[in-house]
Structure 1
Amino acid sequence: MTAIEKGQARLVLAPEVGGAIAAFTVAGRDVLRPMADGAGDALFTSSFPLVPFCNRIPNGRFTFEGREVVLPPNLAGHPHTLHGQGWRAAWTIEKVTDGEAVLSYTHAPDAWPWAYRAEQRFVLSETGLRTELSVTNTSDAPMPAGLGFHPYFPRREGEALTAANDGVWLIDADVLPTIHHPGPWEADWAAGAPVEGHGLIDHCYTGWNQRAVLRAPGQPDTIVTASAECRWLHVYVPPGEAYYCVEPCASRPNPFGDGETGMVTLAPGESRSIWMKVQTR
């Protein structure tokens, strides 16, 4: 574990667990869900990076520029490969200074046949955290790339989420997108809606304006903002759990499916980056 501080803000990193955040507090309050004691899986951390794609690829199979790729499952009991390689790998600490840290991950070609280097830069302010995630294609052939963040937030009593959007991708039993539903569905996040009182929400919302507000009575707001590339917002609200996720993403689930998915092609040596801020007020 590695910790950095800035005033009352404190960030703890777990580079060995998918380059994840283990805790982020301001004035002793958990802004992100703290990592479970002894956890060795990024799913039980505070936040982890999605690189070089977001969410599920059906059965791990896709074709890119005539090349057939088959990725192994990376979640027990689930056939659809999730979130890339970064969250299942140890990262290297490159820099730790007052209020700032840099982690890196170098991927050698395997089932994902491209070499790349990913980097995370964390910068604390007195009341917030800015995280930048980048990926550079270090192979000798064009590589597809998508990026995202997977933060977990404590589910506070009476909490509501407000996030502009123009529709949502509905999902099947395997949590894969099926059809795009325009307008509100289940919870009208655009108008502001309670987090409690729904069935499973594990959906990708379109038309997001890169700002979300998490508000609970009598407590500071948590504000999530992101770079313009993060045009999709994935919201995960598991019934009965003490947390939920509000995930800025630059690509959508089934990133090699039909239509505009947000995936870009990086030439050898080319990079892509996004950022997210988590602020309290």
Structure 2
Amino acid sequence: MAIPGEIQSVQRAVSVLRAFALADEWSTSSLGRELGLHKSVVHRLLVTLAKGGLLRQDERTGRFRLAPAMVSLGRRAEHSHDVLGIARPLLQQLVEASQETVSLGVLQDDHGVCLANVDSPQSMRFTISPGDSFPLNAGCVGKVILAFQPPPFVEALLAAGPLARFTDRTLAEPAALREELARIRAQGYGFSDAEITPGARSVGAPVYDADGEVRYSLVISAPSLRLTDERVPAFVDLVCEAAATLSRELGHLPATGGGPLSRSSDVPAV
């Protein structure tokens, strides 16, 4: 029986996927008996999941097995768990050093998502919650990740339609965004001033994984009255050092004489 608020078809699909923890493959009839569902219902679920790339059907036997995409999803879930375990102490240290809110963002499809955060201890603070979604063209969580994606990814995002605009400072024009992304790559960090929320500022740095790819951004966010122009360089140093540490702990080895863990020593005026 479905729990109130659940979608029955999704609940059944979850039951189907969980059944593959019990056996490598299932026929429609045997899985129906296992789950207590009619054979026709199970068949529709299996075919739908196969079309979605989560299962595959053996053409000879007609039985269903998990598709390679499930292996990829499992590895990503395991990796995310490891990232959180490694990142949380670093986030806490960065909050203690900055006294401002710190968040770890992750790339998800065409947007950024807050994976973890620690709020500022100050009563007036910028609050971010795990699961919050951010556009890639505005704010440090998204811009820092986008800056280090392959050019085809960036161009596909720009070609998908008008970029979201939140304030008069949002980078919603492709030319301006390309210029900003180039600046972030050159400097090794990003800066945002009221691009999503008026009165909010942030500085962020890329976090590299063991494959040398940027899927994460580490960001300090604060009210503009505290994150003043004079304090930006110190905050940039803090976030870049923490991002470099997290990258190393995730297994990234920067190239000698430069690379993702080094940045320009000159912090431009903001």
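Every number here is computed from the coordinates shown, using simple stated rules; none is lab data. All figures in this text were calculated on a predicted structure; none of them were measured in a lab. Cβ atoms are built from the backbone, for glycine too; each structure is taken alone.
Set 1, 2, criterion FRET efficiency 1/(1 + (r/R0)^6) of positions 196 and 228 (r between Cβ atoms, R0 = 30 Å, to 0.05): the highest-scoring structure is 2. Each of 1, 2 could give helix-only ellipticity at 222 nm (-39500 (n - 2.57) for each DSSP H run of 4 or more, over all residues; to 500), but the derived value 0 comes from 1. Relative contact order in percent (Cα under 8 Å, 6 or more apart) computed as 19: which structure among 1, 2? Considering all the candidates, the number was obtained from 1. Here mean count of other Cβ atoms within 10 Å over residues 140-147 was calculated and came to 28.6; which of the structures 1, 2 was it taken from? Source structure: 2. Once distance in nm of label points 7 Å out along Cα→Cβ at positions 124 and 188 is computed for every structure in 1, 2, the highest value turns out to be that of 1.
Comparison across structures 1, 2 (criterion: Kirkwood radius over Cα pairs in Å) gives the highest value for 2.
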